[in-house]
Structure 1
Amino acid sequence: MLIPRMMWPLSIYNIAMTKVEDLQKKITAALKRWLKLPKSLSKACIYSRSAKLRLPYSSLEEEFRSSKVRNLVTMEESKDPCIQNAGIVVGGGRKVDTPSEIREAKSRL
């Protein structure tokens, strides 16, 4: 679909989360139109992973966050010391704090 094609540019460039949210709104509106769902239906119903009726769609916001975290962990845990010590900043704007999300995930483990 559309999201795999969008993920490469979203993961390598520093794009703000507000832009991703705007794209998500447009994707959700088109998806609701295509599936002939009511406009008032919550996006949680479409992208839920725990509902009884699971649609095979993932949220662009969720994929964006996970790709940023994946990129930062790849850079931090690289075997090359130049990459480890380069101080690469993987950002997603003010709404996405990738290093704290990694710390929270590691603390949960």
Structure 2
Amino acid sequence: MDAEVILRTGFGDMIYWANSAFQLVDVDYGEHSTLTARAEVLFEYVLCPGELLEKVLDEPIFKKALPRLGPPAPDECYGYVPAIALGGTHEPSNLKRVKLNEHLSILSQLLK
């Protein structure tokens, strides 16, 4: 499968193009979902303020972490420590700034 990542969130989640549609991968839970096949729908409706930002992209948690941790550098993201796959909890107080590649590598091994 050819896939092209087009967006990455502050948590390392990725929106990518594959199988003729935009897909979302949640790196903390290893879940994939199809968002839409149309770019205009993705940018005008799916990524607009609303349920996707709040429930899927964790905007409220991001807004709580940002003042405490500062913005992640281009090679960083926010990661739960310990990882959710290791029993960590989905709480803003458990977030740390982590190196993106290393974090995604560890999560991919935990979620196999």
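From 1, 2, which structure was relative contact order in percent (Cα under 8 Å, 6 or more apart) = 21 calculated on?
Numbers: 1: 34; 2: 21.
Source structure: 2.
Computed over structures 1, 2, FRET efficiency 1/(1 + (r/R0)^6) of positions 52 and 68 (r between Cβ atoms, R0 = 25 Å, to 0.05) reaches its largest value in 2.
Looking at Rg/Rh (Cα atoms, Kirkwood Rh), point out which structure of 1, 2 has the largest value. Walk me through the numbers before you get to the answer.
Numbers: 1: 1.04; 2: 0.96.
Comparing 1, 2, the top value of Rg/Rh (Cα atoms, Kirkwood Rh) belongs to 1.
Taking distance in nm of label points 7 Å out along Cα→Cβ at positions 20 and 36 as the criterion, which structure among 1, 2 has the greatest value?
Comparing 1, 2, the top value of distance in nm of label points 7 Å out along Cα→Cβ at positions 20 and 36 belongs to 1.
helix-only ellipticity at 222 nm (-39500 (n - 2.57) for each DSSP H run of 4 or more, over all residues; to 500) was computed and gave -6000; which structure, 1, 2, did it come from?
Numbers: 1: -18500; 2: -6000.
Among 1, 2, the structure yielding -6000 for helix-only ellipticity at 222 nm (-39500 (n - 2.57) for each DSSP H run of 4 or more, over all residues; to 500) is 2.
Of structures 1, 2, which gives 31, 13, 7 when semi-axes √(5λ) of the Cα gyration tensor in Å, for residues 44-99 alone is computed from the coordinates? Intermediate results must be reported in sequence, preceding the final value.
Numbers: 1: 31, 13, 7; 2: 21, 14, 10.
For semi-axes √(5λ) of the Cα gyration tensor in Å, for residues 44-99 alone, the value 31, 13, 7 is produced by structure 1.
Read the figures in this text as sums done on the coordinates, not as results from a lab. The structure displayed is predicted, hence computed values, not measured ones. Cβ atoms are built from the backbone, for glycine too; each structure is taken alone.
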